[in-house]
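Where a number appears in this text, it was derived from the coordinates with a stated rule and is not lab data. Model, not experiment: these values are computed from the prediction. Cβ atoms are built from the backbone, for glycine too; each structure is taken alone.
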Structure 1
Amino acid sequence: MDIKSVLLLPVMLLASATNCWAQSTQSDQVIKVMTFNILHGATTKGDFNLDVIARVIIEADPDLVALQEVDFQTDRAKNYDLATELGLRTKMAPLFGKAMDYDGGEYGEGILSKHTFLLTRNVALPYTSGNEPRAALEVVTVLPSKDTIAFIGTHLDHLRDPVDRIAQARKINEAFADNAYPSILAGDLNAVPGSEPMNILMEHWVASYGYSTPQPTSPSDNPKRKIDYIMYRPADPWKVLSTQVICDEIASDHCAYMVTLELLD
């Protein structure tokens, strides 16, 4: 081997390793999923600016987004259908799931997707009389790899007393733990790691942060608590490639939380 070949060999090996890494992370079995509590379209400045919210999503470029605090034609949201408006701005397919009537319209969950929906369902979650109703919104979709997955977005009760969160966590397990397809659960769960609602969910779901220290997601100006999650089941076909907390102090009082997953063969 001449001296020129010796000098080129490390460069060729580096290029080869880089290409292999790029191929693995750009696989059509890799999916980026986000959860984002959008504060019913208001910003932390108290105004109403959907473009600020949309920009967070556009820059992150997820495949699927679970939205919480989503208004549908309420007076406070200027009679907008927030899921549809954000779908238009991000060029993603939108879906809204009602949890309750509110302020002349409806309030609940939203999902944005780069992929079309095969099936959708909205599951009402249990709640104590006088408290806010909650829901879990599910879509079944097909990835470019031709794999079918389920994606569920939810928002558990926010009160200090965890009684509703506990019942809602149990209902989520009952409704979705036997899904026929690999499933992802995303949302503002209003529960910290190690709490009873999280322990109930983790009987069937795997938290995306694994054994690492959970990254706080709230409040967006100085995150101190982990209450926004992405979980998956079953454990075997999923591999977590990265997790990211995306904090925009103006867009919402919550940070967005995004996880890149690979669906293994």
Structure 2
Amino acid sequence: MTTHTTPDSPLLVERSGAITTLRFNRPAAFNAIDIPMAQALLAAVRGIAADPTVRAVVLCGSGKAFVAGGDLATLRANPVQGAADLLGLINEAMTLLSQINAPVIAKVHGVAAGGGLSLMLQADFVYAAEGTRFNLAYINIGTCCDVGASWALPRLVGLRHALEIAMLGDSMDTQDAARLGLINRVLPAAELDAAVEQFAQRLANGPTVALGHMRRLMRASFDRDLPTQLAAEAQAFAECARTADLSAGIEAFYAKQPAQFQGR
């Protein structure tokens, strides 16, 4: 694995083959997101968006937590400007991340709260360690949610559960989170890294262009009627039909062999 940042960077960017890992790295603050971390996140996502050789992305945290939310010191110093500065950076990063072809996996442990839980909700897949606690938390400091939580949460759990999670600010354990559909898998902490590495590699070996269309089609489907979605599917399918991966997949099918996709 190659690390493209220094050990004291607020975000570590690690590359292993076609997989890029973004590791939030303020462990003493439970990886609370401050301006330098948000700036580093946006820069890293811009790099990923410009690099078609990235075929899977993993989000994770250093130390004892995934991400404990936004840095309250930033908001305490200047609530209005601090929020605007943080969200301007994070929202651009999340928008770019939603548009790439590479699937995004959140590897979560310890705590995912506030903006950290919102970040987690934007991932395509979530693997969590046993004992992880989840809390949207915003209401507990007197504010509404951000980082796309109000978009993602109702889509994942339905409106009633989303309102309960958002408006009560109660903590959830991994069993509750799995039952509601917030996470895909719960694993013993000792097995989490290996399981995510194996899963990320499986995705990275896939037809990356097709995976990108799939994730965008699924996310957009809630806002479209059926004829509009059918047209979007047809356009996406036509773009997939131009890829080398589709040809490789068809030939592998006739040869009765596993397809070897190159992500293009």
Label whose coordinates, when relative contact order in percent (Cα under 8 Å, 6 or more apart) is calculated, return 19 (choices 1, 2):
1
Upon calculation of distance in nm of label points 7 Å out along Cα→Cβ at positions 176 and 208 from the atomic coordinates, which of the structures 1, 2 produces 3.9?
2
For 23.9 (mean count of other Cβ atoms within 10 Å over residues 152-159, calculated) the corresponding structure among 1, 2:
1
Match the computed value 153 of volume of the Cα convex hull per residue in Å³ to one of the structures 1, 2, and report its label.
1
Taking distance in nm of label points 7 Å out along Cα→Cβ at positions 32 and 120 from the coordinates of each of 1, 2, which one would give 1.8?
2
Structure (1, 2) behind the derived value -7500 of helix-only ellipticity at 222 nm (-39500 (n - 2.57) for each DSSP H run of 4 or more, over all residues; to 500):
1
